[in-house]
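Novice: Take a look at the structures listed below.
Every read-out reported here was derived from the displayed coordinates using simple, explicitly stated rules and does not represent laboratory data. These numbers come from a predicted model, not from an experiment. Cβ atoms are built from the backbone, for glycine too; each structure is taken alone.
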Structure 1
Amino acid sequence: MNKIPRGIPCLIVIVCLFGYLSSVMGFTNMLNTIMRTAHDLLLNTVFYLMAMCVLTAALSRVFSVFGVVDLLQKMLKPVLRPLFNLPGVSSAGALMTFLSDKPAIISVAKNPQFARYFKRYQHISLVNFAGSYAMGLLVIIFMMGHGFFTEPLYGLVGAIIGSIIATRMMQHLVLKECPGYKDEDVIPTLERGEKTPYETVPEDPHQTLFVRVLDALLDGGKSGVEVGLAIIPGVLIISTLVMMFTFSGDPETGTYTGAAYQGTELLPYLAGKAGFIFQWLFGFKASELVAFPITALGTVGAALGLIPEMMSKGIIDSNAIAVFTAMGMCWSGFLSADAATLDSLGYRHFISRSFTCTFIGGIIAGIITHWLYTLVTYLIQIIS
């Protein structure tokens, strides 16, 4: 029996994929939505992320030049090493993503003065570690702005636990496939007697403090531009596909017009069929609540936009807010962001493993948060 020609499986997948989308949306509307979504992502998302990369890279460079990175390594090593098996400087990456989004870790991870503290397998898992706090400040402030002040704190605890799980699991998978990465430095160790270009830059007596700060900002910002360009393919391709399987048609008429960000709602539909599982795991009292974590797979910003409507319907409660915070931070659009991040760092081969670890970490974060909130609420009721 002859083997199937090499191109046939690829054609079958392409025909099934676009055949399904066009059967629901219409062929013309499907093409228009793809192009307009990618175009809008380029203008309003990629350039925003590029600006973020420039700013974080500039700040990261300042931290490196003036010794902040070395200070973090010494202070936080006793905490991060036993929990995450990461050097203390990893906290800088987590802080950047907490204040902004997942791609912020790219500029930090590519900084040689930061990367020199890592073994190769730790450097790869940094995406799972720092990504678990992505947009954390925005998510927490958004929840508090809607009257939930303590619930996001439960979610933050859950996100930390989910980060530990995702990071450790990723390290295990990387070492299982590439054992040599355990002892391989990201920045090769120099031979004795050689000077390293990665040490904290010494002060130049002929250079003012202002000039040194300006040089660091501009050098870091330049590297941020390169990072911003590198994430374009991943964001446009992956995000467009995820959104077309997540969102619906026109919000007013429900029809398809070929506008940007329209889709078939396949992912929320499949999740709704297993609503009873989500109720037991996360304490969701309505199947519609599943839409938040599913949407967060593509973008947590869009997921946050669902909360006001859920509140108006009266289907959301404090437990759900706590779980949303944990899962929103842990996932935060990892289907699109993680691919672009790992690709720009040169670890494209590990994208599927990173997806698996982040997904499991987010699930565990949601479960831990639900049961933690339930336990604390029960204890408070007993005491009072």
Structure 2
Amino acid sequence: MQIGIVGKPNVGKSTFFSAATLVDAEIGNRPFVTVKPNQGTSYVSAKCAHEERGKMCEPQNSKCVDGIRLIPITLLDVAGLVPDAHMGKGLGNQFMNDLMMAQALIHVVDASGGTDFEGNAVERGSHNPCDDVRFLEKEISFWINGILTKNWGKMSRQASLNEKGPGEALAEQLSGLGIKEEDVKAALNEGGFSPKPDDWSEDDVLNFSSIVREKSKPILIVANKMDMGGAAENYEKMKQEFPDYNIVPCCSEAELALRKADKAGVIKYIPGSDDFEILNNELPEKQKQALEFIKKNAIGKFGSTGVQDAINKTAFELLNLIIVYPVQDQNKWISGKGNFLPDAYLIREGSNALDLAGAIHTDFIKRFVAAVDCRTGQKIGKEHELKNNDIVKIQLSN
């Protein structure tokens, strides 16, 4: 599962990425600092199931800190996007190619209004961040439109002749963008398009591109730099203008500072928490003031820095992921090696027991016999739909 971190240059994308992953991405106050995509591991967080048994878990594929299970997910920080990127402006072609295999996008926006469309620093408040949301939507939609129209004549005629409808042909044309046939069919249904694409107008193709973008690349907005003047007003403006979007207030620089201080043993901090504990009372006065500023102007105002909240909302609300714990012993909730609740998997809501088996190992699909709900002891079949926090034993043939 991969989430793309996107936005125009100089809005704090790489800071957000570094704060979420502790990967040292290059950070700077100038456009196009990020040229090659940075890839790193972040974590989705949720309350761990081990507390039901009053026994500490023994994670193998994830982590657990103070009862919070941290499950790995891949983040990709790509080159900044500028207007007309779909025509190759700036690093547009590279940007689009890098982000298209992501299942969801986190759009980092400078909520203070201090950067123009090109990512250049301007007077704070002089740029409307709502315009950034619209232009990113437009650029991705136009990119998809460009891919579709490359061989539109031949492809649309073939799609129009398909008795099953145009979904399969359109999906094949868009497969290189990580767009699935189910997304294409959902877009066709929602837009009420003619079943014969060779009858579509140019506006129809662009409208379809916009809808399939929404289905295949859901976007969460991070209103970054919320500790700066004017950001609070712009955040409220974005919420009013885009009521259907998940918009998360964020101070990514604060999160990065807290994560580094925690790693250095200066504080104790769990990502996403509404507080932290200072472990070293002999800190230099400047560092104490910085931590107090974060506590007052980031965590104190918004409940967290917003970085972990953005990742969790993307995973659970945009991608509709659930957490499932596979075990080998249904009574003791342990693996074959005796580890208690060793693994936690992120799978799509609506996934069944067979899907979980395949997520563990592709060979398990062929060997699947049945599964057991470890809380109830009930045997479940391969088509049984799993729920969030289920603990499941997969039974396999030899």
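Novice: Quick check on the output: -22000 is helix-only ellipticity at 222 nm (-39500 (n - 2.57) for each DSSP H run of 4 or more, over all residues; to 500), derived from one of 1, 2. Which one produced it?
Specialist: 1
Novice: Comparing relative contact order in percent (Cα under 8 Å, 6 or more apart) across 1, 2, which structure shows the greatest value?
Specialist: 1
Novice: If you don't mind, there's one more thing I want to ask. Who wins on distance in nm of label points 7 Å out along Cα→Cβ at positions 298 and 362 among 1, 2, i.e. which is largest?
Specialist: Working: 1: 1.3; 2: 4.1.
When distance in nm of label points 7 Å out along Cα→Cβ at positions 298 and 362 is computed for each of 1, 2, structure 2 gives the biggest number.
Novice: Shifting gears a bit: Looking just at distance in nm of label points 7 Å out along Cα→Cβ at positions 274 and 314, which of the labels 1, 2 belongs to the structure with the highest value? Before the final figure, lay out the partial values.
Specialist: Details: 1: 3.1; 2: 2.4.
Going through 1, 2 one by one, distance in nm of label points 7 Å out along Cα→Cβ at positions 274 and 314 is largest in 1.
Novice: OK, next. For the read-out distance in nm of label points 7 Å out along Cα→Cβ at positions 66 and 306, a value of 2.3 was computed from one structure; give its label from 1, 2.
Specialist: 2
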